[in-house]
Structure 1
Amino acid sequence: MSDEDFFEDLVKSFPILKIDIEEEDIYMVHMRMEVFARYTNKLIVENNIPEITKCFDFLESRIDLMSDSLNNALNVSYCEALLLGENAKKMAAIVQTMPTKLSVVYAEYEQYYADIWKRYRDSGQ
């Protein structure tokens, strides 16, 4: 799946994101994914479980089709925004609502981040 196709599908599925997605340069995949992450974080604050589920299902249905750049953006922009964002303390419960593939991607990123933090802490800096 091309990056452009992914974001076209995203805007079709979530028309509320159209303006924000289209304001970002088409080559700025991470920034466009960050728009989706901000939207998901907003839904978590609102406890809008049906729409959160829709976001997660959208990603789940495309994980195996993602280009390398989309996969990287999913980790670095989307998962990181959930892991470290305003809802960080709620994520243990939210992860339970994620479909299988997305929860694996999230867990792998969470472990990656924990390993980086441990190495930093152990270095004494």
Structure 2
Amino acid sequence: MNIFQKYGGTEFWREFLSAFYSRIISSEKISHRFIGANIDHVKTMLVSMLEISLETDNGLAGEGLRESHKNMGLSDEEFDEWISIYSKTLKDLGVMKQDSDCIINSAENFRPYIVSKGSR
């Protein structure tokens, strides 16, 4: 069983993303990035991306991420905040540390496609 299915599939990950975005909008560092965003659409895209990345080692999403984030000017600091909130939410929703580490490592692989300002 893969990580996506292990925790309940789409239903669990939608719950995870709801908790995650509740925290995002409270973040002083990145909440401004989500003002006016269609969060339901973002959640749908992220559930699909989670399903792909947690079921397979698929690198095809990278170029789509680069295209959708290219004009946002996202910084490493903002990405770090996103990762921090993501990690805390995984822990709080009971995702095992080994699985959480795998998910965070997968998300980190997308950094070069998302960050365009102050890249490491």
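Derivation of every value follows stated rules applied to the coordinates shown; laboratory data play no part. What you are looking at is a predicted structure, and each value in this text was computed from that prediction instead of being measured.
Summary of values
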| read-out | value |
| --- | --- |
| If Cα Rg over 2.2 N^0.38 Å, for residues 31-70 alone is computed and equals 1.23, the structure in 1, 2 | 1 |
| Structure from which 27 was derived, relative contact order in percent (Cα under 8 Å, 6 or more apart), options 1, 2 | 1 |
| semi-axes √(5λ) of the Cα gyration tensor in Å derived as 24, 17, 14 - corresponding label from 1, 2 | 1 |
